[in-house]
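Take a look at these structures.
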Structure I
Amino acid sequence: MTPLVINYKEYTITTDKTLMKPQDIHKWLSEESYWAAGIPFETFKTSFEHSFCIGTLYNDQQIGFARLVTDYAVFGYLADVYVEETHRGKGLSKKMIEIIMNLDWVKGLRGIKLGTRDAHGLYEQFGFTVCTHPERIMEVNRPDIYKNKNQAT
C-alpha cells in the first residue's frame, strides 16, 4: 500500500508513518486526551506500529493524528483522532476522516466502530450512527489501566 501525502491548505496530511512524529503524538495523547491519559510510550508505539495511521503536519510539526485498528479486510476501529487546539476549526479532522473513509479497502470493510464523547457530528457526516443493536455489543472497560504503574508495556 503506497502511503499518501496530501497538501491541504497550509498542512500536510499523510499516511506515511516515516513522516509522523510518534513522540509528539504520544505526548498529546498521554497529556491532553481523555481516552489515553497516561498511556506509556511503549504501549502507544505498539499501537502505532500495528494500525493504519494518518497524521497532519504543520511546518514539519505533528499537530493531528488518527488511526484505524484493522485487519484490512473485515473490521476497523477508529481511534485516537485529534487535532491540537490551536489548529482546530480548519477542517483537519474532517479531512483526515474523509481520506480514511474514501480508501478503497476501507470502503470494503464490513464494519467500522468508534467511541466518542463529543464529536458525534463529525462522524455522522461519514455514515457513523449509534449502534444498530447496542444490546449485542459487549466490552471490557479498563479506564484507569494507565494509572497503574505496575502495568506491563
Structure II
Amino acid sequence: MKLINDTLAALSIAAPRRFFNLTVYPLTAPADLDADYLVLDEALRRKLAPVTEVSCGGSVPELAFDNRADEGVLLLDGEELVGARQNRVLNITILVGGHKNIVIPVSCVEHGRWRYNSDEFASADRALFSKARGKKMRQVSASMRGSGTRRSDQGEA
C-alpha cells in the first residue's frame, strides 16, 4: 500500500486539454518514476508473453497467458487481441507477475469465426469502444457477484 500511496503522491495534474466536448486532465510523474512492469503491447512485441487458446479446442471466454518476462505485464480491460480461433477483448485489468501463467477472462468480438488464423494472439492496436466496454463491465461485475466468475453475456446483442 505504501508503494501505491507514494506513487500517487508523486503525480501532478497538468493543465486540461480540450478537444470539442472532451476535456482531459493529464497526470504527470517525475522522470525518475519508472514502472516495474510492461504493458501488453510491449510484452507481445518483445515475444515475452504469448497469448494462446487454453487448449486446441479453445474456450470462448478464456485465453492462456504465459508471462516469460522478469517483470509483471499489465493487461488492460478492453484491449483487443486478434488471431487464434477468434478475436477477443480483455474483461478485466490484471497485473500478471513475472514468470506466471494464468487463464485470462475475455469476451468474443468476432461473430461466426471459430477456426485458427494463427497459433498466438497479437495486439489489435485498439481497445473496445467505451459504451461497449461499460456494458461488458456491468455484465462482468454481475457475473462476479453472482458466480465469482469474470464473464460477460456473450449472447446479448
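Coordinate-derived values only; no laboratory data. Please read all numbers here as calculations on a predicted model, not as lab measurements. Cβ atoms are built from the backbone, for glycine too; each structure is taken alone.
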Report summary line: Taking distance in nm of label points 7 Å out along Cα→Cβ at positions 11 and 59 for each of I, II, the highest value is that of structure II
Report task. Assuming 11.8 is mean projected area of the Cα convex hull in nm² as calculated from a single structure, say which of I, II it is. Result -> II
